[in-house]
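Read-outs throughout are calculated quantities, based only on the coordinates presented, and are distinct from any laboratory measurement. Computed from a predicted structure; not experimentally measured. Cβ atoms are built from the backbone, for glycine too; each structure is taken alone.
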Structure 1
Amino acid sequence: MPTSFHAVFVILLFLIPGFIARGVLSSIYPSSEPSEARLVLTVIALSCINYGLWSWLLVLAWKSAWYDPVPLALLAALVLFLSPVLFTLAAGRFMRTNAFRRLREIFGIRHPTPKSWDYFFGKGLPCWVIVTLKSGRIIGGYYGTNSFASSFPAEEDLYLEKLCDMTPEGRLNGITAFTLGGIIKMQDVQLLEFFEYVPEEWDGAE
């Protein structure tokens, strides 16, 4: 008869891949904290998919009596830890392709990214940014590899690694001397404008 410890151990073995996959997926597509019931259902579904993918290998291992410590440890590492990470990363990459976009359009599936803010900054594109504040002030800057944009569900704020001088007409007029950038909170912003970054224009934006 299985003991309560054995039952808990089996449940943990079943849920571990789902928790790992859920964690990786939430880092790719951030979302609000789900209810406990929804979280458990998501974890169970992801674990089922993971074990379904490797069911053939698990059956083969059972029939071949792979009980030696080394093969068993490798199998456990593959199925419990490595597989959910690689599978979720591959799924996240596929969800960014045009093929998945067409599937969403055909079946009416909503985009997994919660906000346009996360959609744009998730691309990691370097660009020039012009910020119009609610006060009417206009700020310009450069968003690059050393810049940062918050992710959902955190409040939107933006760190621009370089600020720019602005013309009276509100156009970029080159990088501000000695700038270390600036932090902008979206609660103070009326409009964000993005412009293509051309490397040759680093020393002077027009």
Structure 2
Amino acid sequence: MTKELSLFIDNIRTLANEKGISSITLERLYENPDFSNELLAKHFKNDEILVKHILASERNKFEIIFVDHDFDGYYDAIDILFTVSKEMAAKFYNLSPSVTYSYKEQYPKIYENHLKKRIDFIFGKIQVNLHKGISEGMYRDDVSIELVARRYISRLLDLHDPENFPPEDFSFTTLFMQMFDSFVKSIATEKGIKYYNEKRKTIKF
């Protein structure tokens, strides 16, 4: 995705955050004086292509958080989860599927493909983190890595489902931290829990 297209998608996404997904159909965007008809015609031949780009941008912003923080370097497993979680909370409006959730009904094949890519990415990263935490003595060595990774994904997807947790009624940060707290404590060793509790006191979300 070019820089021009990325910035253009960011502006479209901002409008969706403010006005809802119905405001960013091609027809509505062409009527909106804030958006260049020339750029719309250049990048999007139809609504399906627009939707694919919006979802790709959503995935990319999510994945950059993990890429920017070294999963295999100097941070320990719990530090990595804290850092990534803090970034996710801070950038929630650009990451959250709650804005694009209606695409699940409108464009089921496109949305299903998007969700599969997102899940596969998270699954791989959580597996790396679990292996790292076990090797460091932060996580128990008797946990099923695949089962725990899938449970984490399931909980994360539940949080992003606006039917379960309407964004106007629930703070994503509060919900996420409750899930995060439960997740870490369910797999951590005594050493890991002690470190987690100490670290938690120093982190502000």
Given 5.0 for distance in nm of label points 7 Å out along Cα→Cβ at positions 31 and 143, calculated: source structure among 1, 2: 2
Test item: helix-only ellipticity at 222 nm (-39500 (n - 2.57) for each DSSP H run of 4 or more, over all residues; to 500) calculated as -13500, pick one of 1, 2: 1
Which of 1, 2 yields 18.4 [Kirkwood radius over Cα pairs in Å, calculated]: 2
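When relative contact order in percent (Cα under 8 Å, 6 or more apart) is compared over structures 1, 2, which one is greatest? Spell out each step's value before the answer.
Working: 1: 17; 2: 20.
Result for relative contact order in percent (Cα under 8 Å, 6 or more apart) over 1, 2: largest is 2.
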Comparison of 1, 2 by distance in nm of label points 7 Å out along Cα→Cβ at positions 47 and 159 - largest value held by: 1
